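Each structure below appears as structure tokens.
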Structure 1
């Protein structure tokens, strides 16, 4: 009973969080807005809380407390402490809503990890979860590719997406008629912008990270023709997200997977991916799905180009606009943390600060955002927890270790736990996998072994 319940709950998160953004935008277009839509959008937090309570009630015994659990609890306590400290003590300017949003943001992976640890009392095999991820990601990839082929960018401009971002989330995007600017790849030519795959996430970045996790799982399986087809589809979709950080992280993830499983195939695929991705990025302006800017968008882009001269559209140049922006945000975030190591309090960094209209002290990087919101103490606790969890996973579950390590790497330049699908699904998988018995020294992690202990159910 407990095992079945855990599988159902995690399947809901795997699929539901993939559909969340598209569903919320559609509800906004249908007239469900304001506080009502906020309540509906909180289904994921409510379900996670209910899942924790129900699974805790159902299990017959609690898992033994480990050093990883203690570090997770330490990080959570620091976050809560910073939530309780008045903003003016630290010099922060976050609103009450911003503090609540940041509290949710920082604690979401802890709650998901806790759910995984509890679920592991009855269910320690992550293969079913990996399969669910692969199936859901395949569906998401198909939707994204079909969208690029048959749906115009103007249809998205006329949809509820711009209003949902602007009026519901407080994210006012100017460069693409209210759509996020990263929906297109700016080639530097006004008449040749190229669309990127956004799918149901309504984001090329979130789509790319979910595809990376799914690809790592698929490659971890024994070679069969159906897995080859799935991997090819997922990889094509990943290429069309045009997300270089995800393509680079995939290489690292596949190499790590090959080392942990003692297989050459993942490493060879990682090396091949470097060549394929480089070639694809080079020719993308010629083969990508071209679209067009409106006159208002062209006017904005011209003004923006005058403010930021010297940038290039060359995807391999460090001066490329997106790459230079990422590096600048990372440097600024590190400087902000070093200037005020005690932090500014919750809600002063990243998308939360942007949504609530306060000065953004740091953005994009998971680690600098944590440093701004919770000081060096919170950032160090998260890094220590993550590192120890990764080390524990290395001897227990190869595909989860590779996926988890890859997301930690992506977090250097992206707020990876701000992607709720990643924060819940990947951290829950880590919670389940870390509960397995470690492989004997010298053996590969237990990806393909049957469980040696019968599950406890009630």
Structure 2
């Protein structure tokens, strides 16, 4: 064994999960440790993303995974490259609510988490501070610290909805600055947030490069992690491939922090046995809705998504069917082509939670670098929620200046990925514990939304980040 191939810690991926884990690990570690980070993608600049913004997101046609969903037009979209998903998200950062951690106990659907909101709350605050989140004082979850920045300005129709639903409709917490920061300008509200034209939105590369510039950290790009060597309930080595062939690295601790598809694939190829491994892959289901307004001009707010509604997330509703959040989208692709009505249109996205189903899973293919994804559809619970929306959408907007409501499409999802390596209190019902460590392989941490037992109502980025800080803290 070469001495320079032995590390204190080896990490997989450079997205939210690994970066926030590393941030805390470095803060608490000694000065003489050695850390290796293996990234599947390339080291790309912001300028590269601007130039290639229409091509870089992975889809089922990209060859990054095998699409085995013949009856479903289902994409799993993600970014392979330095900074991972931070380059493709839109920067919305609401927290999971207290009840999102207790799906089974409260709603009798899905699974409970082995940790609760109160345990994660301090780490939510830390992640929000690191990202410099802009958010409101009134928000439907308990916060021990205020948001670092004031909220973005709501658009004009949002303000009317807020008047109707003061306790259910809020400013969207956002990782896009409402005020200038030293390294990030104020959001320009151009509506192309998947690749911010002015590099305002939080990304790993504009806000957390101190992690990777640390002298204790070495990063290798375009390395395809294949599997782990496990002996006597311990990971001894990690195997990866590149253009030069096959390689092996050794460490005391391993953190696999890729997205749920690749986390599952790596563990499956490591011959780790568990009936739930790779199973329960799921995603939010989104419905886009366009609302023509009645003699009311929609003047956009100060970022691309300004409103966050919980009108479809009451406890009584979620006991019967999937809840949803309502997002107000200010992107100007819905101008009315009617005289004197150009600005009299609003757009919303209804994002429905889903349940982890065993029929949706990751499997090993003939190519060790390429996982196979099998998807057979969303749950009946989610479908009932979608039908409830269609039957009751007019009630949501009743009393407001609305002329017509039109549903555009049911998206195939793909923006958020969950499951495959779920956490839990027992080895029988889960693969990792609440510290994200494998129940039997104690020097293996599996970070990211692959560990989420349930997806909650909102996107996973902030919760991934908070959970990684928590998991790293528990090691010391």
Structure 3
């Protein structure tokens, strides 16, 4: 049976406090099997990868997901602490990316399914909907030593049901903004002293989310897109002496951002930023602070940033930050980095079998996908422990890979697991030495890079 090195065992031992000893032992078997198995990520394939296809106690491993007592919140807290310890130095802000993705699932016993926008099949001009479970994911954007871009490491994943599904299950309906407020409050409670920035797309541009972030004991900085027709106002002036009544909450209305784009008097500043793909790009920005007002809600202070390209390579759009003191360049940098969570979703589908799970019980469905997202982060953490500075990458004489990707981290971890089997059997099995080195290397590479 494959077994990890001592460094990996010490890293994973942190999660032992979240469940009983037997459950933790079975969970480790499923973890190693999920890492080694290609194709579908089910309990059966994980057991086969670990050489336990003939085990008569296979139901014990199914119970880890559908019956055992353990808290996903505790595991999220422990995983976040590990990510911070290995990748986020003391004094650096904790940059979080929040986004939702769709797990396409069908079946009469899957109660959480609904019809949602499919981000993979949709285009700018066409919205495609698919049946499945929508998951809202919170990930940490961290630098890794073997890549130039930031990596998004998930640590908290929650199903966000549709209104009809919530009514059918007689559950209180929560929107993705509601879940984002719950998730960020959890993180602030776990990390009370660290500076936190939360970055999301236009779905999280909500005044109520800004209010929640600003009212925390230590405010969280929210960065997202801003509509060009948003209702913006000046800050209220001082109350005139002798005037009775409540103090105004907002000042005079400001021009709409769409009007500022068309106004030739708008002051634009040239700025060079790292754009998508890591390339440097020259853009023009206009920025200011104001109050954002929505009817029925108290206005909130923000800094807005209007972006346009002199070469018209993208349509102008606007960003905002809930902290007016944050510079415009930092706001743009944080929002561009949010793109890395999309890369994580694609890597999960390509290399960890996301959407291939086959559980049908409610508890197993609630747990399996968040665990799969957590395994993505665990693979990166374990690869960092095994290769602190340089990660071995797959190469050939006709292809030189510039930097490592997730499949290289997965292959390095698989190689460490398989190597333990070779070392433990080569002393007793002399036939192992009859395999040519080139053939053995090819077989090991095929096993490590299979998807």
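Bear in mind these aren't lab numbers, they're just calculated from the coordinates by the rules spelled out. Every value quoted in this text rests on a predicted model; they were computed, and no experiment measured them.
Things worth noting here:
- When semi-axes √(5λ) of the Cα gyration tensor in Å, for residues 94-133 alone is computed across structures 1, 2, 3, the figure 31, 11, 5 traces back to 1.
- Identity of the structure behind -21000 (criterion: helix-only ellipticity at 222 nm (-39500 (n - 2.57) for each DSSP H run of 4 or more, over all residues; to 500), calculated), options 1, 2, 3: 1
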